[in-house]
Structure I
Amino acid sequence: MQSHDPIRQISFIQQALSQNRKPIGFFIGAGCPLSIRINEREEDGKIASDPLIWDVAGLTKIIAGRLGSGDETNPSSWDKAVKITNEDGGDGGNIEILLSKIRVLKSVAGSGTVRGLTAKELGDLDEHICKVISEEVNKSLPGKNTPYHNLAIWSRSISREKPVHLFTTNYDLLLEQALEESFTPYFDGFIGSRKAFFDLGAVENERLLPSRWTRLWKIHGSLNWRLENGTTVVRSDAKTEDQSYLIYPSHLKYDQSRKMPYLAMLDRLKAFLLSPSALLFICGYSFADEHINDIICRSLEANPTAHVFAFVFGNLDEPKYALGKECASATPNLSMLAFDKGIVGRNVGEWQMEETDALPLPTGILVKDGTVVSLKLGDFSALGDLLRGLSRADEVSDEA
C-alpha cells in the first residue's frame, strides 16, 4: 500500500480556505452534533458524557423506545414497519430508511390497507416519528465556543467574491443558532419574519444576493419547516393544527409543495459542485444516502475543476464507510480523509510523515504516536479548531 503525506493535504486545505475567490462550501452531516458533549459525569471511575444530539442510529433507538411495543403478539405500527423494512432488505435500525418506507407504503395504501397497515396507521406513525425527531433534535448549543461558531465566524472573516455555501442533512437548528450568535448574515430560502415562506425564485437566483450572506441549504428539511394546509411551505417556531412537519430523508415523489423544497436544495448542491473550481468540505457524513452520493459523484465527473474533501470520523475500513470508499475510489477529485489513512487521487494510502511540527496546527488535528500518524479532521471539533485558526476577525468586511 502506498502512503500519503497529511502535511501536504492540510497545507492545501488551509490555502483553499483562506481564499476569497473560490466557491467554498461545507456539508455538515449527522455526525457533527456528536462532537458537542453534554451531561459530563463519572461512571466506573471514568468521565462519561452524552452527545448534544444523537446520530441516526441513536435517534432510531430513542424512537423505537417511544413507539415500539416490545410485544411480538401485539406489535405496534412501529414494530410492523420495522419488520416490513427488514423483510424488504432495508435497515430497520435506520430511521431515515424507515420513514421513507412508511411514506412509500402510505402513498400506495390509498384509503385501504397495505402489508397489514392502514393508511391512517401509516399517517399517524409518520406524524409520531416526526414529533419525536422534533423533540430530540430541538437542542441549543452550550455556549458560543463550539465548532459551529468557528465555522460561522470563519465564513464571515474575510471579504468574499463568492458566498460560502453550507449544506446539511440535519433537522436541528444548530447552524442557525451559531450563524445568528456570530452575527453572520445568511439566506436559507425563506422570506419573511412572522411566518417566513419558501421562495423558489429567490433560491434559484441566490447569486444576485450579497456575497457576504452565507447560503444555508437544509437538504432533508428542518425542525421549524411546516407544510401548512397541505399546500404552503413556511418556516415557523410554533406548529399549529393545520401544519405538518416537513422532514424528508429521501427522494420520494411527494406532492408538489412537499417535493419542491427538497428538490430545490438538491439543485443548490448540484449547481455548487458544477461551479468552476468549487471546493466542498464534508464532515459528519458517512455516505449512507445513495441519492446524495450520486449527485456528488456525477457532478464531480462533469466538472473536473471541482474537488471534494470528505473528512470521516474513525478509520477508513469501518463498514459504514463502504459506499464512500466506492465513490472516492472511482472519482479522482473526491478525497476521503480518515483518521488512519486516506483515498487521494483514487489511491488508498496510510498517513506517513517525518515530524508533526512541519506545519503549525492546533493541538489534536495531526497526531503522531511512534510511527503511527492520525489525521483527525473527521472530528468536527478538530475541523472547528482549524477554522478558528484561519479566521481573521480584523478583516471582516463592512460591505453590504
Structure II
Amino acid sequence: MHMNSNMNIPGLKEVIIEKIEEIGNRTCLYISMPRKPHTCPACGETTSRVHDYRLQKIKHLKWFERLTNLFYKRRRYACSCGKRFSERAPFVEKYQRFSKEWNQVAQIRSVKAKTFKEAGETLGASTSTLIRRFQAVAKRELTSTGVRLPKVIAIDEYKGDTDAGKYQLVIADAETRQPLDILVDRKKETIQHYFRQYGEDVEMVVMDMSYSFKAAVQQALARPVIIADRFHYCRYIYWALDAVRRQEQKEWHAYDRKKGKRMRHVLHKRASQLTEKERWWVDRYLGLSANLRTAYELKEAYCEWFDWAKTVSYSGEVKERLEAFYEEVEKTQIPAFLKTVQTLKNWQTEILNSFAFPYSNGFLEGINNRTKVMKRNAYGFRRFDHFRAKILLNIKYKEIGVHLG
C-alpha cells in the first residue's frame, strides 16, 4: 500500500508514512522525517545539505494486534566543517533497534507480566531482551544499598525458594504500608547488619512472635518498642483448643471423630456469633468431653478479654485482666493451655504494646500473599535479585495497567 502523508499517530508524530505493506506476520511501515535545517554538533553551524540516507529497521508496538516494524529512511546531513551527522528522530533513541514507545511498554510489561517469556511473546522480542529492560527499570527505580528506615517498621518472612535460600525477609513502613526492602535471608546476623546500617531512626518494630527476630532487633537498635502482631499471638489460643480436641476425640466414635475434625471451625467461632445449627454441633461435642468444654470456655474467656481490650484506651486494667486469664488457665491444668500461657507471658510486653499502638502486620500478610501468587504464576524464580525487584516494582506500579501502548 503506497501513501505519502503526515499522520499524528501516538509515538510517531510528524513522521511521513511513505508505504505500508505486509511481510509474513508483520506490518511494515516505511517512514521518514520532514527535511529541515539541523545544527552541526561539531561547529554549531546550521546546515540543510543532505549527505546520504541510511535505512534503519526498528521494532515498534503492535498495530491492530499485528507485530510492527518501522523501516526508517534516516538522513545524514553534511556540514561545511566536514562533519557528517544523522538527523534527530523523536521516536527512537540513538543506536536503538526499538522505538521509544516499545521500550516504555517493554519495561512496564517486564514488571507486570507473569513471566519474561510471556512478555517477550506479546511484544515480539526475546526473553533476554525483556530481562535487560527489567534490569534497567530495577536499576533506575530501586536502590541496591538499602534505605534509611522510618520510625515505625513491620517485618515478616516469606518463602522465596530462590538461589539465595528458602526464606527471605520483607521490611515495610507500618504507617504508609509500603514495602521498603527485602533481605536476602531471615538470619539473625543479616537482620542485625541491615538495621545497624539503616535503622538509626527506627523506634518501633511490628513483628510476629519469632525469638530470633526479637533478639536481632533488640541487639541492633537502641531500645526499640516491639509490637507483637495480634493475629500471631491470638492463634496460640486456637492451637491449644485444637490440641485438646485432637486428644479428646481419640475416644469418640469414628463418625464423631471425622465430623469433629471437619467442624473444628465452629469451635473457633465466637459463641455469640453461632447460628442455631452451629450451636447444636458445639453443644454435642462439648457434651462428649468435659476437658473440651473447659478448653472452649477458656477460649471464650480469652476472646472476651481481647474484644474488650480493643475497645478501651490502653491502661493497667488490660494487663490485670490478662493476668486473671492466666490464673483461670492454671486452675484447669490443661497442658496445651499452660504451654500457651507461658508463651503469652514471655511476650506479654509486646502483646500489651499491640493495644497501646495502632499498628499490625496484617497488610504484610497481604503483600506475602501477592508474592506467593507471583511465584506460583512464574513457576518460581531462580534469582533472588529478580524476585526482589519483581515484588517491589509490582507494588510500586500497581496502579499502572499492562495495556499501555
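Please treat every number below as a calculation from the coordinates, not as lab data. Remember, predicted model here, so these are calculated numbers, not experimental data. Cβ atoms are built from the backbone, for glycine too; each structure is taken alone.
When relative contact order in percent (Cα under 8 Å, 6 or more apart) is calculated for each of the structures I, II, which structure yields the highest value? If we compare relative contact order in percent (Cα under 8 Å, 6 or more apart) over I, II, the biggest value is for I. If Rg and Dmax of the Cα atoms in Å, for residues 110-301 alone computes to 24.0, 68, which of I, II did it come from? Computing Rg and Dmax of the Cα atoms in Å, for residues 110-301 alone on every structure in I, II gives 24.0, 68 only for II. Which of the displayed structures (I, II) returns the greatest value of FRET efficiency 1/(1 + (r/R0)^6) of positions 46 and 142 (r between Cβ atoms, R0 = 35 Å, to 0.05) on calculation? Looking at the calculated values, the largest one is I.
helix-only ellipticity at 222 nm (-39500 (n - 2.57) for each DSSP H run of 4 or more, over all residues; to 500) computed as -11000: which structure among I, II?
That value comes from structure I.
Source structure of the calculated read-out (P(r) over Cα pairs in 20 Å bins from 0, in percent, 20, 35, 26, 14, 5, 0) within I, II: II.
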